[in-house]
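Throughout, read-outs are computed from the coordinates displayed, never taken from laboratory work. Quantities reported herein were computed from a predicted structural model and do not represent experimental measurements. Cβ atoms are built from the backbone, for glycine too; each structure is taken alone.
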Structure 1
């Protein structure tokens, strides 16, 4: 049955990944602004609301849908050649993206507790992590090395 729905599952997967990646790129940027431009409690509350909504309303559902549809595609017989390197390198990239998502969620929680110790520069550097994971995943899937 999943084979018949493959193209629909793949389309939903791509849309979920795009949404998830948008959040993974934007949330650390919000953290940069939160650290560097938050000049009072009111502005800090605005950033916390934006960060929380981005994570809860967009990123978490997108990550879940990406994982579920990805697992659905993986379960279609004959779709993946497991003796190749690419499914494993994609999986490593996916684990890295999921770790980064959880790291962002933890950093948001630390902001709400008033315990942030990282600088804007730290968040800018961490903002490169999803880019590296995306490059690994896209090259794995498209080039299939």
Structure 2
């Protein structure tokens, strides 16, 4: 089991990995060995995650989320498959960890009456300044 938080664990069987050829460092090895890792995690069908975490995770995933509700991460920064696997898994765990923390509820605040009066007085002064810039009317 992969530990996300103290109460949230992820089953490794839910994660699918495939290896593809990667551009970047590696010399001639790049053309022969599939070192890049494409990690796939189906958020919608995951029994490990509660519904609230799933919804936040889908929002956080952004363009990494497919239409089928699958997160796809591509790791190709390192020269070895193992380091790329670790990198992709660490990124997935970090993403789920961020989704696991619920957002703080917004505290309603009331504008103090003095601040409201000050703002309205400032607006009135500004309007007065702007009206003085106008040309005098024909009646004046």
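Descriptive notes on the structure:
- Winner on Kirkwood radius over Cα pairs in Å once structures 1, 2 are ranked, highest first: 2
- Source structure (of 1, 2) for relative contact order in percent (Cα under 8 Å, 6 or more apart), computed value 21: 2
- Entry that produces 13.1 once mean count of other Cβ atoms within 10 Å over residues 34-41 is calculated, selected from 1, 2: 1
- Distance in nm of label points 7 Å out along Cα→Cβ at positions 18 and 50 - highest-scoring structure of 1, 2: 2
- Highest-scoring entry among 1, 2, by distance in nm of label points 7 Å out along Cα→Cβ at positions 10 and 42, is 1.
- Looking at mean count of other Cβ atoms within 10 Å over residues 74-81 over structures 1, 2, structure 2 comes out largest.
- Structure responsible for -25500, with helix-only ellipticity at 222 nm (-39500 (n - 2.57) for each DSSP H run of 4 or more, over all residues; to 500) calculated and labels 1, 2 on offer: 1
- Structure (1, 2) behind the derived value 17.5 of mean count of other Cβ atoms within 10 Å over residues 82-89: 2
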